[in-house]
Structure I
């Protein structure tokens, strides 16, 4: 699950990003409002929640929130600010924020508020994906494969393998270049090996094949990867 963090305080932003990564979120972090807005204009569908500071260089967070809602964008927004007056909270909520967290705060509270926003988001109501005999469950983060004989077998995946399978199952007919997968499933700016996507796909294929699900992900030469049409 990908989150956009827009926060200009280095220490706070670092702490929030670390806490989110411990909870297995993928985090893009912008340190000014203009960069944050560029993320949202070009790829808002990739995010499930925006964590947005009120006071930002480039473009104030409150203005960014108003722009988002003016475009009828439903993306949940958690606003962070040191402004603790009731009038300020009303201003933030009226600008389109879904929740409002006053600095300083405990990281546990931020995580709890994120979970609450996700529960209220219509895009997150589906708790599982099912395709070609594979059942992926978001709630308990498990994967099972049902063979042609009806036997249900667990597929034990690492967190990154789970994310990779989820991404493919969410786009069953799409050919995805390695660069696109890298961008979606690894943090922006992360220093990773050039073959990391191919390596992760090999591991995922092997684990699926061990349970009888062979060739679930196919390679399209010079283009990328997709789910084998036999399963899609």
Structure II
């Protein structure tokens, strides 16, 4: 069996994965997208399908974008055979002098949520997230979403989670096969944070992760060429 469960990042939802889901399903993969429920009622987290043949080589793939690696449950991570981290991080705020400006920016985002100016903040966030590309038609709906008070609180809670991140979840198995994909022009993830994730996984895993840096891509990667390349990596690993 070839199965994917995907988790979007902060201020996004399951529609983020439409390009990925279409291509994978076309190639006979089972696909489920988790949804944090920022603009709707929270949906139950997907679960892995029962193994069809315990002796077969099943692939249970967890694909996480950005904060998504910190939003999925430990039980999902524990059973994953493969993980793909797309512009992800173990800690979001880098250690050292570069941390100050980032902390100031995050505090400013929190204040805008508290002052009911989240629309302006979200608009700016997605401009940075999609740079150097334009906001794709498949994501344009994000800027017109309406947020209930409950969902605004969830945005705030997850922003706090992002600020407090220190390391990846402990439940990743050491024999998990890992691919890290980074957009070269990412304006959200600090370069030192990117290096820290690679170092952490290289020291922890039995086999160091594969790492791709994609030119002309930022924090959001929806290129069908890269999606196909990621699928082929999974097929051969």
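Looking just at FRET efficiency 1/(1 + (r/R0)^6) of positions 92 and 156 (r between Cβ atoms, R0 = 41 Å, to 0.05), which of the labels I, II belongs to the structure with the highest value? List each step's numbers first, then the result.
On the way: I: 0.40; II: 1.00.
Structure II comes out on top.
Which of I, II yields 13.1 for mean count of other Cβ atoms within 10 Å over residues 44-51, as computed?
Values: I: 19.8; II: 13.1.
This value belongs to structure II.
State the single structure among I, II that was used to calculate mean count of other Cβ atoms within 10 Å over residues 148-155, giving 14.5.
Values: I: 10.8; II: 14.5.
Working through the options, I get structure II.
Identify which of structures I, II gives the largest calculated value of distance in nm of label points 7 Å out along Cα→Cβ at positions 12 and 28.
Details: I: 2.2; II: 2.9.
By distance in nm of label points 7 Å out along Cα→Cβ at positions 12 and 28, the leading structure of I, II is II.
Looking just at relative contact order in percent (Cα under 8 Å, 6 or more apart), which of the labels I, II belongs to the structure with the highest value?
Working: I: 14; II: 24.
By relative contact order in percent (Cα under 8 Å, 6 or more apart), the leading structure of I, II is II.
One of I, II was used to calculate Rg/Rh (Cα atoms, Kirkwood Rh), giving 1.02; which?
On the way: I: 1.02; II: 0.94.
Among I, II, the structure yielding 1.02 for Rg/Rh (Cα atoms, Kirkwood Rh) is I.
Here, each number is a calculation from the coordinates, and none is a lab measurement. The structure displayed is predicted, hence computed values, not measured ones. Cβ atoms are built from the backbone, for glycine too; each structure is taken alone.
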